[in-house]
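**Student:** In what follows, structures are represented as structure tokens.
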Structure 1
Amino acid sequence: MPRISVSHLMKMKVEHQKITCITAYDASFATIFDQAGIQVLLVGDSLGMVLQGHDSTLPVTIDDIKYHTGCVANSAKNVLIMADLPFMSYANTDQAYANAAILMQAGAHMVKLEGGDWLASTIQGLVTRGVPVCGHLGLTPQSVNVLGGYKVQGRQEEQADKLLNDALLLEKSGIQLLVLECVPVVLAKRITHALTIPVIGIGAGAETDGQILVMHDAFGISAGFCPKFSKNFLLETGDIRGAVALYKKQVESGEFPATEHCFY
């Protein structure tokens, strides 16, 4: 079967089919997710917390992401592989171009950037140069020190309007996918309906075009605590493959995320 592409995800949005995404960092789990029919794997800078034991994503380097992208790409044959550009690896356009090239050559099909309107010219330049881009708005973990912690974003009207305007500008600049993290359900619905590209939620309710979770959260094995927006699918199945299948099924049916996983 042909590999999942951006056009496939666009078709899913148009046909109101939910997109399932999950993070992956190695060949073994990438194979399991691939075989389960997950559409998108994210090699996320979340690896800094769940693999390396840091208290944020900030210490993650481009070499870290490159290594894990290669591991995932070596075994995942059907999914779209997305890789995070880590903290300060896209502070200017030249830096973004060079680091995006490293990740694409390692096996990524798309790179993900955190931030709003200031990224417009960088996104345009990347897309022009053949690099598909996913945007990331709402709670942006690389900005945790500016945000003052891992807090829900967009609860105030002015902030909500800014997020919507940023989403529209990023789409106009050329992003083909948007991750929306930790925003109220009403705002997530508003943004999803305003964009023609797929919107993938994490802590953004069930009205988005799809869902993404950190795999360690989905299996209840994250050190520390499990975020409100996550669910331990392994607890219900007792089997990793069964947990992945249940996650996919509940995203597709709209059963996950449920009310208790959402912000209002």
Structure 2
Amino acid sequence: MLRSMITAANTMNQLQQQLDVISHNIANVNTNGYKRRQTTFGELLVQQFDNLPSGEQNRLTPDGVRYGVGAKLAATSLVLKQGALIDTGRQLDVALTKEGQFFRVLVQEENGTPFIRYTRDGAFYLSPAAENPNLLMLVTSEGYPVLNSNNEPIFINDNFKEIEISPTGTITVIAENGDIAQTVDLGVTTIERPQLLESLGENLYGLPNFVNEDDVAVNMVGNLREQIGMQQFALEQSNVDLTTEMTDMLITQRSYQMNAKSISVSDQMLGLINGIR
């Protein structure tokens, strides 16, 4: 097999992975709080053939010939750029306005083990609590309990008039007579190393098992709550730029086609060689 076929096949496999990332970004262009991912490429192993005499004058490149074996997808990084805010007029819609901050939610795994996950989607709802029908639990659009600053689910009495959420994440429940019936702080976490976050589906993120959460996740409690940025009656849109993603997709497809053509031409060359034999 010709080296050109090996190089092209290696690169096509990596370009397919890039297309998967781009298509995932495009599919989530309307997902609240979604953060796009971008890819970077690196070179695979390179062979150096020193077939020229050393000591040549005015040479700007290394002596000899360098043969590569294709490119690889070096990294897929999370882009935390703030998405656009849209006004919804809904009192349980909340948008985070600072990068790197996430809501905390509770997720039950298949084996029943609870885990804390992170999301930027602030479209919350009230669901009747299983233990007490007079209590309503604050949940995400997928039904996961939203946690407070003490990592406990948030319950609200069902006889309230309205709910106010401050820019620092304090929920104030107003009773029907106009008095304050309840206050609770939304659980907000700042991820100091966001590139460690793993996408877990359903607009949730988590940290890998080998990472100590205390080293990279800072729960915004006490005086740190003044650093929280939040806006009620609004939702954060995804930070996906559809024009950029479509352009990247076209470039990647052209690169894929070029490498496929390289394999086709190499196959024709092998046919000619066999014909000469």
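Derivation of every value follows stated rules applied to the coordinates shown; laboratory data play no part. Quick caveat, the model's predicted, so the values are computed rather than measured. Cβ atoms are built from the backbone, for glycine too; each structure is taken alone.
**Student:** The value -12000 for helix-only ellipticity at 222 nm (-39500 (n - 2.57) for each DSSP H run of 4 or more, over all residues; to 500) was derived from one model only; which of 1, 2 is it? Mind dumping the intermediate values first?
**Tutor:** On the way: 1: -12000; 2: -8000.
Corresponding structure: 1.
**Student:** Looking at FRET efficiency 1/(1 + (r/R0)^6) of positions 18 and 74 (r between Cβ atoms, R0 = 30 Å, to 0.05), point out which structure of 1, 2 has the largest value.
**Tutor:** Working: 1: 0.60; 2: 1.00.
Largest one: structure 2.
**Student:** When mean count of other Cβ atoms within 10 Å over residues 202-209 is calculated, the result is 24.9; to which of the structures 1, 2 does this value belong? The partial results should precede the final answer.
**Tutor:** On the way: 1: 24.9; 2: 16.0.
Source structure: 1.
**Student:** Hey, another quick one. On Cα Rg over 2.2 N^0.38 Å, which of the structures labelled 1, 2 is highest? Mind dumping the intermediate values first?
**Tutor:** Details: 1: 0.91; 2: 1.43.
Checked 1, 2; max of Cα Rg over 2.2 N^0.38 Å sits with 2.
**Student:** Something else now. Between 1, 2, which one scores greatest on relative contact order in percent (Cα under 8 Å, 6 or more apart)?
**Tutor:** Values: 1: 17; 2: 25.
Largest value of relative contact order in percent (Cα under 8 Å, 6 or more apart): 2.
**Student:** Taking distance in nm of label points 7 Å out along Cα→Cβ at positions 42 and 250 as the quantity of interest, name the structure among 1, 2 where it is greatest. If you can, show how the numbers build up before the last one.
**Tutor:** Working: 1: 1.8; 2: 3.1.
Ranking 1, 2 on distance in nm of label points 7 Å out along Cα→Cβ at positions 42 and 250, first place is 2.
**Student:** Could you figure out which one of 1, 2 the value 4.0 for distance in nm of label points 7 Å out along Cα→Cβ at positions 210 and 242 was computed from?
**Tutor:** That value comes from structure 2.
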